[in-house]
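Right after this note come the structures.
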Structure I
Amino acid sequence: MKRIILFFLMCVASFCNSDVYAQCNLTIEFNENCTGETTAEVQITLVGGTAPYNIGGTFSDSAYEEETFIITAEDNEEYLVDVTDAEGCTATLARSTFCSKCINNAGNVVEASSGGSDQQTVCSGTSISVVALNALVDANNPEDPSSTLIYVLHTNSSEEVGDILVVVTTNSLEGNIENGTISYEDAIAAGAIPGVTYYISSVVGPDSDGNGIPDVLGDECTVVASGLAVVFTEGFNVSINVDVDCETSTGTATITANVSGGGAGTTYNVTGIFNGLVSEGENFVIEDVAEGPWSLAATAVGGGTCVIPASIQDVIECDKDAVEWLSFEGEIMETGNSLTWTTASEIDNEYFTIERSTDGVYFETIGVENGAGNSFVLRTYQYIDRTAPSGESYYRVTQHDFDGKSTATKVISLIRGERNFDLNGLMPIPAINYVELSFTAMNTQNIELILYDLTGREILKSSLDAVEGENNFVLDIAALASGMYLMSLNDGSKTVTTKLIKD
């Protein structure tokens, strides 16, 4: 490379006059040639002036007679040549050589927070941040003043870039190397396949157009770091689903549970009050769980770091019934409907209420029997409903503790006499928007309902799909005017009527 700079003489005052000044035309020419990566030979040529020359600076030889000489200069170090000729005219040359054209270094890419260089896993919804350790961006190189550093996600593990999926630009400068971040979502959007290994490399090279990306990957001044291996994995959350069934007769619970989250074929390791391997959605049962705290935990077998395990903790509060019921039965007798119940034990049991219903929904208390308080032997109780109506009646017995708690038997039904088509009830009275109609049908059939006003005018007519036995229908009467109406039900052989009051 050749640089020529003309340094015009400067005259010493005692020697320069108007006649001499015209003859002071001493200049220095130079030619730099790199002899290695960090050294150069500089040929100095003196033009004009009068020998001998007194030369100082990097090269020094007083009374030098030759007009050409060579000096050796180190890379990036300034060299100085001062020349004074025999007439006192002077010229000076001061500059630096630059032989190391490319000093870019892509460094060593690692995970930024941990410094890890082994294969990294990026889960769905997360990102990976990397940094190029020991990278050098040659920003001060006069031959290449516009280098830049980027990170690329690509398909090659060596110091050559494969197929590029994602490019992350930085504002890295010499001595200040910035991180690069790639998210799971960006990688997948760019075509990355979950479970496949990709690589993140730093790339440093000239950026003459200033777009933040090296101009040419194959340029001799563009360098690529070996890739950091990375795998993108979607992952999933493990879920534990439980159903707790409290058995009040024993004071224990049965827990039915299953694990989900990974899809068909996933196996989970479950620990806690149950220990074992289960498949996706497979129910497992834990019986006789006593009162107190319990826990379950589940992890997917071979799920990896992107699978979030699950755990659940709770407390069983399953109070044992004050009365342990053994039986509750009924019998139709001449004197009424006889009800009999037996207890195996009683704890703080104050009394029993005997309850009856005509529809199995609304119950009324028809009798009271004292409890045994505390008993651990079989006890049998009997109550006769001497006012039992004909037709079907529903019964239950409820026990009451001293502290106000209660439990009830199952509901049984007894049918007294012949079952007839009859109207059992209409409520509420008076009604506002809705009224509930209860009647007994002899068969599964259509029942005709007609509503009349007090003048006998038909207001509403409908067909009700009834079943054999007890029937309940809710009628919308919001559109009716306030007043009294007559309701008629007909099963084809018999008609029953009642009054309806609309408020």
Structure II
Amino acid sequence: MKTKLTFILILSIYITAFAQDSKKWTLRECVDYALENNITVKQTELNIQEAELSKKDAVGNFMPNLNVSGNHSWNSGLTTDVTTGVLRNQTTQTTFGGLSSNVVLFDGLKNVNELRRADMAILANRYQVDKIRDDISLNVISAYLMVLLNKEAVKIAEPQLEISEEQLNRTNKLVEAGTAPKGDLLDIQATLANDEQNLVVTQNNVKISLLSLAQILQLDDVYNFDISEEEIETLSLANISDYTIDQIYQKALENRNEIKVAQTNIDIAEQDIKIAKGNRYPTLSGFFNWNSRYSDFERVVGSEINPDNPTVVIGQVENTNQNVISNNYIPIVGNPPGFFDQFDDNKGYSFGLGLQIPIFNGFRVSNGIKRAELNYERQKNQLDQEELDLEKTINTVYTDAQGAVKIYAAAQKSVAAQEESFRYAQEKYNVGVMNSFEYSQIKNRLVKAQSDLLRAKYDYIFKIKLLEFYYGVQVDI
């Protein structure tokens, strides 16, 4: 028995000494760290960045596009020079280049509606991030309160163990002196063993709750994590009688991010209908094209009389049949002009307007409009469902909070009564009027009342904080 007590004492000292060297996390630090490092928050924030890129796409739809094109080809055989029109049986190279631009002048306001939709999508994603951050804050507070509860349970278990140890020593002396039966000693030993077990269990609960909180924070070193034992002043909590269910519900409709997300999704669905209807309208666009070319064909730069055949018969005089003779000229061929000279000489451009009128497209436009309208109705139903769920949740939370207040008050009275009963039992036991069994029963009732008070206290704190959360008060302690 002494060995076991020594082991528990050494273990407690070791845990306390180690905890003093490690960082003690406050609730504010836990909440801030979770919000900054939570993977779900990071993933949802990426959705905001993606929505912002979609907005840039929507803005870009208003701007003219600009494209440069070009190709270079080798032609072998009888080929027409695209510049001179001369047929040549040879291998040549030709380069084409062009610049084109197109801008939409009217498209049924689709670009305008897509830009508005992009702004709404960014807003919806921001509301979604805020909702996730609220949920994470609540989870951290709940886990933090559980650690505090378990730590206070240890503080209750430790003095109870000390009391049992003192009673064991006193009873042992009385038994040795023959003034108390040995059965009293056995009862006290059983009570001491139970108190030792209770202390180990409560200490283990602290470790488990700390591990759970560290996992919510997604810490790498979960085994060296500990929190500061903040004092929570229950008197600073909101008075539940200051609010009605309807007040809380109306405030929640204004503040809750899930409601804002649902409302924004309705606005987005409405814009989708406008975008789909825009496909019914003609599309008017303006265009501009510029192009030029280069060829390595040799150019005709002049002519001369063919020395081998200087003349040629080009006809005969009517009635006399006398031949009409002409000089036989042959072309003088030179190198082609330079690349940039040809591109400057051969350039050309065109511009104008283009109109596209939708007449029949396999029901795609009408079906797209119908799908958008169905989604609009779906989002309206989703908002109605979110409001119903919110009202149900607030009614439940409000009722739970009312019950928690009453249970906490009753638990306080119970502890006060059990403490008075235990003090009276100690006096009777010390003078030998009460046996060890009766004394242990009263002591156990006090321990149970203290444990019930702890649970009632933290349940009361969390329920009130949850009520404040739906009323729009910042989640904190």
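None of the figures in this text is laboratory data; all of them are computed from the coordinates on show. Here the structure is a predicted model, which means the values were calculated and not measured. Cβ atoms are built from the backbone, for glycine too; each structure is taken alone.
Just a few scattered comments:
- When distance in nm of label points 7 Å out along Cα→Cβ at positions 26 and 434 is computed for each of I, II, the one that comes out at 4.3 is II.
- Between structures I, II, the greatest calculated value of distance in nm of label points 7 Å out along Cα→Cβ at positions 58 and 458 is seen in I.
- Taking mean projected area of the Cα convex hull in nm², for residues 146-201 alone as the measure, the highest value among I, II is held by I.
- Test item: relative contact order in percent (Cα under 8 Å, 6 or more apart) calculated as 7, pick one of I, II: I
- Comparison of I, II - label where distance in nm of label points 7 Å out along Cα→Cβ at positions 330 and 394 is highest: II
- Per distance in nm of label points 7 Å out along Cα→Cβ at positions 42 and 362, the highest-valued of structures I, II: I
- Test item: Cα extents along the principal axes in Å calculated as 158, 65, 42, pick one of I, II: I
- Parent structure of the calculated result -22500, given that helix-only ellipticity at 222 nm (-39500 (n - 2.57) for each DSSP H run of 4 or more, over all residues; to 500) is the read-out and I, II the choices: II
- Each of structures I, II was scored by distance in nm of label points 7 Å out along Cα→Cβ at positions 274 and 322; the highest score is held by II.
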